[in-house]
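Throughout, read-outs are computed from the coordinates displayed, never taken from laboratory work. What you are looking at is a predicted structure, and each value in this text was computed from that prediction instead of being measured. Cβ atoms are built from the backbone, for glycine too; each structure is taken alone.
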Structure I
Amino acid sequence: MAVTTAVALAGAGLASTQFASAAAAGCQVTYTVTTQWQGGFGASVSVNNLGDPINGWRLTWSFGAGQTITQLWNGSYTQSGSQVTVTNASYNASIPTGASASFGFNGTWNTSNPAPSSFALNGVTCTGGVSTPPTSGSPSPPASPTPTSPTPTPSRTSGPPPAQQPCDIYAAGGTPCVAAHSTTRALYAAYTGPLYQVRRASDNTTRDIGVLSAGGAANAATQDSFCANTTCLITIIYDQSGRGNPLTQAPPGGFSGPAAGGYDNLANATAAPTTVGGHKAYGVYVAAGTGYRNNSTHGIATGDQPEGMYAIFDGTHYNGGCCFDYGNAETNSRDDGNGTMEAIYFGNIKVWGYGTGNGPWIMADMENGLYSGRNAGYNANDPTVNYRYTTAIIKGEPNHWAIRGGNAQSGGLSTFYDGLRPNVSGYNPMKKQGAIILGIGGDNSNGSAGTFYEGVMTSGYPSDATENAVQANITAAGYR
């Protein structure tokens, strides 16, 4: 869902000490609820400076129904009761005249989640107009002018923005995203938060990489500038769903990784360059030993609950190691038996299952088995799929699951399997645990290779029609 409120209240205030005494001050705030679930929500806030240029900003507002911020990006915040103050980050402190600064946050709500009715930028109420203090005389503040019109009630629009992205499509189909990861683009039309974080080797500082515009492609220029003359690693792949399910460096489990403490390696931030819609971006290049994980998630399917997932991979980058996965895994990083995973696998290993040709194949990792269909081992309906950009889909519900795939640059999806759970004991019912992995197996097997661009996990079993609409969005995104 995306609920947007543009706040432009009648009335005027005076500039704080961050403005010159004769500076023109004015602002407009757009507050968007990008996603909402029972007890929680995600929001983005855009601050448009209508007055003189600002160097250093502070936005304040009051929540009207007891909402609480739990996580915020592209700034820092304090909250005392209902009163919230957000202060700029070092890299977005300046807002020229007519320009905007944006940040996003996750929060909690109880009985209702109304939008704030008023915002103030550096002490000046955002009215949608400009106020200029007098240039002579005493610097003491004059009385605020009398409003010339009644304060309007902020308008709220329901439904997704006109240009839908994959998670808007899933939500419209009744199977909302509960995890949404991408280093290349926003997966919600209203998303303005960070996609991922990089750390540079020269001084070990980090930088969040955001989007060029709401719902848009990654701002790769931020990474290029930050990482110039040094190397960078991808440290966090943020969750755009608002559920708080980011991916970070995978810890040791049944297998240890090559990094300090048995952790897996982090991906080189520049090893998988690409373009999306003509804009430069970077994927996640997984060499053997690289892996990301979240063992403490929110809203991911457990037990035999239904779910769906898709990912876009580089269909030419794979190997026969175990296991290049994206999806649902064990929360203790160990092999807990048949049916404790449900993840997309991509590669050409043949130990547990395979399809036609030499691979790679899209298969389901359900733990102790990579399944290309109902039978363990070979299934003739699962073809080799090696498009440069490959869409891979796995979805499952009680005693039913499916494999689908296609070319992420053009065309539709094909269904390679749609039927009962494997005819091997332990997979019906499933015993999914709800962790999320990328580039590794459930027990931290880390011998695989691959490249990841974007992927989501849903609550509920998506319809083929919903997935077909997501595929149309993917092909229109313009991966090149």
Structure II
Amino acid sequence: MSHSRHTSVTDMQQDMYFGTEVVNRVSFLREDTEFITQSLFHPSTRFIFYHDQKPLIHKNFTNKLTILTNGSKQLSIDSMGKGKIGFTGEHAVVESGLLDSVDNWKSVLTTWNSDNKTQASDLRASNKPVFLFLGLLDESVGLDLHTLKFDDSDQEKFLDHQGRYQGIAYYAVDLTNSPELTNSIVTFVNDYINHHYTKGVVNTPEENGVFFTHSRKHYLGFENREASLFSQGAMFFSWLDKNKFCPGCGHPVIPIHAGGKLYCTNTGTEKDAEGQDKFTCSVKSAPVANVSFPRTDMVIITTIANRDSTKILLSLSKRYAFSKMYSCTAGFMEPSETVEVATKREIWEETGVNCSEINIIMTQPWPFPSNLMIGCMGIVDFNGENEQIHLGHDNELSDARWFDIDFVRQLVYPSKDEDEDFNPEGIMLPMPESIAFQLIKLVVDEATNKHKL
């Protein structure tokens, strides 16, 4: 995310960490088995690997997320500026392809492709990886296909499906149930790094920084496109991992349509009142709910200011009191609440402040495990009562204060020339990759630029 003083809301929305539009999801193609087969085996296809929702990384490189290709010597895709991406001449960290380097990779693809096509009841049985089609990197998200058309190698550099859908397919792969394949993938990446980067020194995967990470330090160190790819896979796999049995009958459910839906494997039938056969499973027999779709939990998060943006209300959660990290007010939405009502409720419950006006600003996916942060700005009209802080309602906060905007501006835009004594308490703001920081920064910018949203 940019730290530019004049970043617009539109720029923030289009370049949101964890939420940048990286691929065209073409969700209607998930159930097109011809497309899935073609994309799954295509040499240009990219794969991202997970274990217990943790992504495989090679942390010692600029591009930390491990993204592997089917074919060897595929072109590395990087930013070209002005919203375009394509081949810039840079090399990928790992240039050898999975089909050439991992002995059982083709058989793994063949087995999953058959299981997906037939909706096999043992699709995610023990020792089988789970595949998820993420989408197609194509011209709609900025891919410059012309940069891929003049390579002189014999392998295709992008997929062309029926002359209508052209680009590079991305898949996420959950290796949690596949220890042998997990070892093969990690060994392949580590051996490649040893051969091409360590100058003859044979390092372990840990020494080369090749592992499945659970650290937010690594998640927040991804390049924006990497972060969004990681987020999409992690949120889908969290959903799949938490939903292994049908809520209607208790039978196992399987991810069909290339991982995008869940389907009950119960095939039992019974007669209805009219003597017609129907599934015994109440979910499968329902007119609409015969498959299960991913869910995202909605969380409102709000920066709160007075009418002229000279004061901003920040709060210190008891969970982060040790760090002195003051942030926005946040909380889960409840059923039958609007965003505006939920925001006012959370502000009052946590801080006791009565908010006069709510504006919805931007959103951010938050893959811990599967939230959508709905960023708002709340305006409080000071009258001697509305702005009064009271922390005794739900007892979540350690502190909440109205800060002068000039003080917060120095936290958002630190300068080497600032007086080191301006912040004696060591107060911190959230990390710049978070929507909380961006909302706080927006209030600071609004106060500086003196204009309305």
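General observations
- Test item: distance in nm of label points 7 Å out along Cα→Cβ at positions 264 and 312 calculated as 2.1, pick one of I, II: I
- Given 6.1 for distance in nm of label points 7 Å out along Cα→Cβ at positions 288 and 424, calculated: source structure among I, II: II
- Origin of the value -7500, where helix-only ellipticity at 222 nm (-39500 (n - 2.57) for each DSSP H run of 4 or more, over all residues; to 500) was derived from one of I, II: II
- Parent structure of the calculated result 2.7, given that distance in nm of label points 7 Å out along Cα→Cβ at positions 392 and 408 is the read-out and I, II the choices: II
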